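Following this line, the structures themselves.
The numbers here are math on the coordinates, done by the rules we state, and not lab data. Model, not experiment: these values are computed from the prediction. Cβ atoms are built from the backbone, for glycine too; each structure is taken alone.
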Structure 1
């Protein structure tokens, strides 16, 4: 059985004081919850959050990294820099990166390769827009994104990835996919992964992201192929984040 992963994407939120207070509260409760916990603050908050997490079992992740290894690309943060900041995970291809900053499937694929080269676990985000959902194209869109991001990986690299399904129409809208809608896409993603490599395909963790809250988490986690969540707004409240984590046990 795949161990649940509950990941908090703090996005562009938090001061040093508020972030360390949140991390401290999550760390204090982490030993009581039998899931893998992850928090992903902004780059400048990685060091203080890492210190606040201390020796707890809560992992640290980044929200993005550069497709470039090094060079004259001012403002970018390389995979090596992310790894040296103490991160174990990195979110790649989040819908906001694709929508607001024009990241293409090819950019996501390049970032996955950079992450794996530094022994980071990429959380590869896929998902369809509302227009694509209404047109019945969600499975085709997700399959295309998986093909681009993961299609060239060998079985070892594939096994070191996490995939997060985040329908764009459910990100920060308060509207969540129903458990059945989420499961249908997760089942298709599982089928795609097993088709690539049966062993790795059965072990890769699939997360759901999109207005996950304490009151809908248990129904989502009851679905066969949903192995956890990538949580946005609710991860900024320790009580809500921990309640969601407890729902996955």
Structure 2
């Protein structure tokens, strides 16, 4: 793993945006894997700035998001489709048909079951030739996407029951903890590992133990981010707080 440590969140965000911008400059029709939550927001703001001020174009890009809550429609205030629309897609020149976010409201007019959708999502990624660069955050228990502890490290896109810790961690985005969905649909660890390049962002002391486990402990399904140890091109961009428990830092 390539581990880079910066002073603060803004520096982490700019460094991640620079990696994405370089990929798009080299390959304008790149396939990008995207994440939600508070961690990538600064990166998205910087990409929007580059689009508006530096003519960075996303017109030929294709995106696949990691996950979505089950039970939320795309227009729900806390759906990840709406998050992406408000925080990135509506402010750049990407065609809507090039954006893919898992469906949380199945059955619907397109899919009769989540199993059918999961197979479809995998096939759509494969049709594009695979993800060029995947952005990841990390949960306080070491999960990537919604691959909770105990998820097989060769898993594909699937439905998962969220742990109580994840529900507590995400309750800040909802009016109350009781409003947090108990299930999600997520790319599997095996799906994520097929991305040609992976960039994981982490900031804050509350991520330090998960980061230490992912980098310095034995690979285990109890910390699904530890599977990145087997990936040939992973960069972790951290602030000093998130890196504070590492024995060796760059």
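Taking relative contact order in percent (Cα under 8 Å, 6 or more apart) as the criterion, the top-ranked structure out of 1, 2 is 2, with the highest value. For percent of Cα pairs over 17 Å apart, for residues 94-197 alone, the highest value in the series 1, 2 is held by structure 2.
Given a value of -13000 for helix-only ellipticity at 222 nm (-39500 (n - 2.57) for each DSSP H run of 4 or more, over all residues; to 500), point me to the structure among 1, 2 it was derived from. Intermediate results must be reported in sequence, preceding the final value.
Working: 1: -13000; 2: -9000.
This value belongs to structure 1.
Which structure, out of 1, 2, was distance in nm of label points 7 Å out along Cα→Cβ at positions 14 and 230 derived from, given a value of 1.7? Working shown, then result.
Numbers: 1: 1.7; 2: 3.7.
Only one of 1, 2 returns 1.7 for distance in nm of label points 7 Å out along Cα→Cβ at positions 14 and 230, namely 1.
On mean count of other Cβ atoms within 10 Å over residues 46-53, which of the structures labelled 1, 2 is highest? Answer by largest value of mean count of other Cβ atoms within 10 Å over residues 46-53: 1.
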